[in-house]
Structure 1
Amino acid sequence: MTAKRNTPQKGIILDTLCRMRSHPTAGELYEEIHRLHPSISRSTVYRVLGQMEEDGLVMRVCLMGSDDRFDGNVIRHNHIRCRRCGAVADIPWVEVAHPCDTAGYEVTGYTVEYTGLCPACRKAQAKQIG
C-alpha cells in the first residue's frame, strides 16, 4: 500500500470546500477553485474529492432531487435543506431508532434529510403574504 501524497492541489481543494460552508456540488467547488487557480482541472477536483471522501476528510451529502454535495465538516451531524432556494445547512446530530423489521436487510447505515425554509426564504415568504 502506497502512502498518499499531500499535494498543493489537495490543500487548495480542502481549504476552499471548508471556506465555502455552503455544501457545494463538485461542479460548484470546481468553479470557485478555477476562479482563483485556473491551472487546477475539473477532473483533478472530482478525483481528489473522491479520494478525500474515501479517506474520511470530507463528507458526501446525498440529498433527494439534488446533485451530491460535499462538506468539509466530518464531525457527525445532519443537514437541513431549504425547499425553496435549495440552501443546505448543518444541524446537530439526532439519533434515529433502527427499525424492528428490516425485511431481511442488514442495516449498515442511514441518512436523514430534514427540509424546511431557510431564514431568508421565510422572510421573503412573509413579505409576500403580508
Structure 2
Amino acid sequence: MVATSACNSGIFSNGRVLYNLALRKDTPTFLTKTSLSKVPINAILISSAFVSIGVIVNFFIPEKAFLFLANITITLTIFTWSVIVVVQMKHRHFLSKEEIANLKYPMPFYPYSNILIFIILAMSSVSL
C-alpha cells in the first residue's frame, strides 16, 4: 500500500512539474492540457507511461529489473552533474575578474574542485 501511494504521488508531482515546464514553454505545449477539474491530464499520462516502462521491464526480467532501472537512473544523474560542472567551468571562463569577484555563489577552490568532481564522477561511472 505504501509503494502504491508513493508511486501515485510521484506520478502526480511529476505531472505537475511537466505541466509547469510546458506553461513556460520548456516542454511541448500539449502537456498544458488539463481536465475539467484542472488536473494536467497529458502530463500525468506521460508520467504514467514512463512508470509503465518499469512495470514492463519488471514483468520480463524481474530478477534484473531493479538493478537495470537503478543503473539507468544513476547514469543519467552522473551525466547531468557532469554537464552542470562543464557549463559552470565554461561560464566562469568567459567572466571578467570583476564579474568573478561579484559572484553571489562562487565555486569554492575553482577550478580544482571541478576537477575533483570529475574524478569522483568518473570513479562512480567505472564502479557501475
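If distance in nm of label points 7 Å out along Cα→Cβ at positions 32 and 104 is computed to be 2.7, which of 1, 2 is the source? Computed on structure 2. Upon calculation of helix-only ellipticity at 222 nm (-39500 (n - 2.57) for each DSSP H run of 4 or more, over all residues; to 500) from the atomic coordinates, which of the structures 1, 2 produces -24500? Working through the options, I get structure 2. Determine which structure produced the value 11.5 for mean count of other Cβ atoms within 10 Å over residues 48-55, calculated from the coordinates; the candidates are 1, 2. The structure behind it is 2. Can you say which of 1, 2 returns 11, 24, 26, 26, 11, 1 when P(r) over Cα pairs in 10 Å bins from 0, in percent is computed? Value 11, 24, 26, 26, 11, 1 for P(r) over Cα pairs in 10 Å bins from 0, in percent corresponds to 2 out of 1, 2. With mean count of other Cβ atoms within 10 Å over residues 24-31 computed over the structures 1, 2, the top value is the one for 1, the highest of the group.
Relative contact order in percent (Cα under 8 Å, 6 or more apart) computed as 15: which structure among 1, 2? Of the options listed, only 2 reproduces it. Of the structures labelled 1, 2, which one yields 0.90 when FRET efficiency 1/(1 + (r/R0)^6) of positions 16 and 112 (r between Cβ atoms, R0 = 41 Å, to 0.05) is computed from its coordinates? Among 1, 2, the structure yielding 0.90 for FRET efficiency 1/(1 + (r/R0)^6) of positions 16 and 112 (r between Cβ atoms, R0 = 41 Å, to 0.05) is 1.
Every read-out reported here was derived from the displayed coordinates using simple, explicitly stated rules and does not represent laboratory data. Keep in mind the model is a prediction, meaning the values are calculated, not measured. Cβ atoms are built from the backbone, for glycine too; each structure is taken alone.
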